[in-house]
1. Of the structures labelled I, II, one was used to calculate mean count of other Cβ atoms within 10 Å over residues 105-112, giving 19.6. Name it.
2. If distance in nm of label points 7 Å out along Cα→Cβ at positions 89 and 193 is calculated from each of I, II, which structure is the one that comes out at 3.4?
3. Mean count of other Cβ atoms within 10 Å over residues 65-72 was computed and gave 15.5; which structure, I, II, did it come from?
4. One of I, II was used to compute relative contact order in percent (Cα under 8 Å, 6 or more apart), and the answer was 19. Which one was it?
5. Work out which structure the value 13.0 belongs to, where mean count of other Cβ atoms within 10 Å over residues 185-192 was derived from one of I, II.
Structure I
Amino acid sequence: MPRRKICVVVTARPSYSRIRTALAAISRHDGLELQLVVAASALLDRYGSAIQSIEHDGFDIRHRVYMVLEGENLVTSAKSTGIGLSELATVFDNLKPDAVVTIADRYETLATAVAASYMNIPVVHVQGGEVTGSIDEKVRHAVTKLSNLHLVSTMLAAERVRKLGEEPETIVVTGCPSIDIAADVAARPALDFDPFERYGGVGPTSDLSGGYLVVMQHPVTTEYDEARQQVDETLYAVKDLGLPVLWFWPNVDAGSDGTSKGIRMFREREKPDNLHLFRNMLPEDFLRLLCGATAIVGNSSVAIREGSFLGVPAVNVGTRQQGRERGKNVVDVGHDREAITAAVCEHRRRGRPDRDVLYGDGKAGLRIAETLSAADLRIEKRLTY
């Protein structure tokens, strides 16, 4: 019996960590053939060059798709989606996969799902059914309706996908593959490397032994014109807290140019002695750094997903993760420097929360590979309204 050809499209730095253990499980599975496509910001150095991590992990990349227009605004996001749809259609025509896997809720995810759907290729969606507000939620639910198989992270996400009219037998709760990596880190949490020496970055180096903050703040597409003002509030808050700050560069979304400019101008204006900027890290290194942090601040889902599993205090700023299921590690605040500062201080007073397995138990990658091997990957959908 021929192996099923599974084409996985990785389009961004977070997407890779969300799917890496599934890639490994697919590549090892006797009944599956992995066709890995790397596209969009995952290819670009300014957004962390996730492709370096992919190559470091030894995966064979079948195609590279350059599709991101410069500008980081609403127009370039829409046009990049169109370019991705066109380019990916050509890739799928060449590879002729039995199924295409698309991840989460980015505009590249939508381009992947549309291209495969119009070519009568079954679409497998990882991380559907979650609620976060903004354009991401619209994209995620649109991809759900374009997909034939739904590999979700939580029971509540599964219920939402069912309520969207999808057949119950096409919905499988696998957990989130990023938790698999977090589980490995939790078993060996000690920070066994110098992040400044290994990854360079920009800004003063600090002694991390007395505690430190990790910051990841991305623009919100529906608030893109406020990105610079919003990042200023976080910058002033973490500067005033006095702890070393390890800040990671934003995603390529509408408004990221404003976020990036805000960071650069703050450094020139305030000359903070506790702020160091990184573009990217290998997933294990980043999670090991996160595991030892006093808190993570910003609006990345990593604070809610991996952070909850690792028991890392999280200060979630603004609306980007609005509605997402969360554990007890999260305190929500608005874009206000005093509120951010107070939330970090409250976390320090409380101490570290217990770990939460809300998003998985560390075996999602294996479940995804087994499901892809056994699932009925038909094109027709019987909707259950």
Structure II
Amino acid sequence: MNEKGNENENGKEKSEFLSGNEAIAEGVRLCGPQVIAAYPITPQTTLMEKLSEFAADGALSASCKFLLVESEHSAMAAVMGAAMMGSRAFTATSSQGLLYMCEMLSYVSGSRFPIVMANANRGTATPWTIFGDHRDSFAMRDSGWIQIYVESGQEALDTILQAYRIAEHPSVMLPVMVNIDGFTLTHTYELVKVPERETADAFLPPLNTFNKLSLEAPKCLSFAFWPDYHLESRCLQQKAFLDAVNFIERTDEEFYGLFGRRYHGLAEPYRCEDAECVLAVAGGVAGTTRVVVDKLRAEGRKVGLIKVRCLRPFPMKFFASLGSPCQALGVVDRDISFGLEGGLYTDVKASMYKPGAGIRTLGFVAGLGGHDVSKADIELMYDKLRNLADGKPEEEHQFIGMRWA
């Protein structure tokens, strides 16, 4: 394959050998943002470097302003200002940078600005680490941002396109955070199909919003409320998240119709039709789990996988509808809510709660601070789920891969 990649038969895409960060940069380029605010932080840095190359080479739209800011807080403030003027905007961050943005995240979401941000998932200090887990983004799950987790570089590019389509829909108008596992996906290269700009434009129309400052229609944005109106605004925000559920699924189907790839909206079941033991995971670990599922299936074991793509809005109805033949459901968390359990496990159990429900559940915490989650680890989880299904006792909360275990 040459450096420019190979054209597909339909001429609408070309295949390129890209890292996950580069795939996201290609997706951003195709969406034509008018403002990009850049502040580098490992392992997001190569994403912003690629976008800066696009800016220097003229590959971004002629109207795009590439801003170098002094901090992550400033980056989010800058794109909020751009969105306030009706511009499509993008930024990216990771770990401590995302935590530094915390104040601005709620300003953006409460103001209903459809900003898209990529977050290169990385553990938070201390102990200091540059390696990946989900503790940064899970800490921000109540900030009012839609959160989507990707499994591959291809899904990362495609999800950027979907994210803008979702965020900018008039019934949604919420910011979207696209999460990609630090290093294991951000810096791993794979063949990625990159759509032509014309095809991307057919999927994503120009931003047309009335939630902006205008001399022709003066208004006040990001203002203060008395308590009764504050409650009403939060109820409307919650309604937008509930409305987003159907639109996320519809957007994925429309994307499939145009590009031939789908990601099943909020959650994807894999070989679950007759599965007795099922693991629910988010992010890149889903790819490893697929391999293990196929191996165990070849050995005659009835196992399956649920890839949780959206943390917010959460696929509540999906998990609430789980029933026979599933006997045991495990949840793999690359996060821990200290004093309780993995955050994803809590959400899954809450969604599944029914008096007398027959599915046993088990929470696994693994992969913190970049610790490898191996195929052997995942097989061990399925073994524990089989024990649980057979009525053998297992501790409800388990750390996988502990050095002293």
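Each reported figure results from applying straightforward, stated rules to the coordinates on display, with no laboratory input. Given the structure is predicted, the values throughout are model-derived calculations rather than measurements. Cβ atoms are built from the backbone, for glycine too; each structure is taken alone.
1. Only structure II yields this read-out.
2. II
3. Going through each structure in turn, the value belongs to II.
4. I
5. Clearly, the read-out refers to I.
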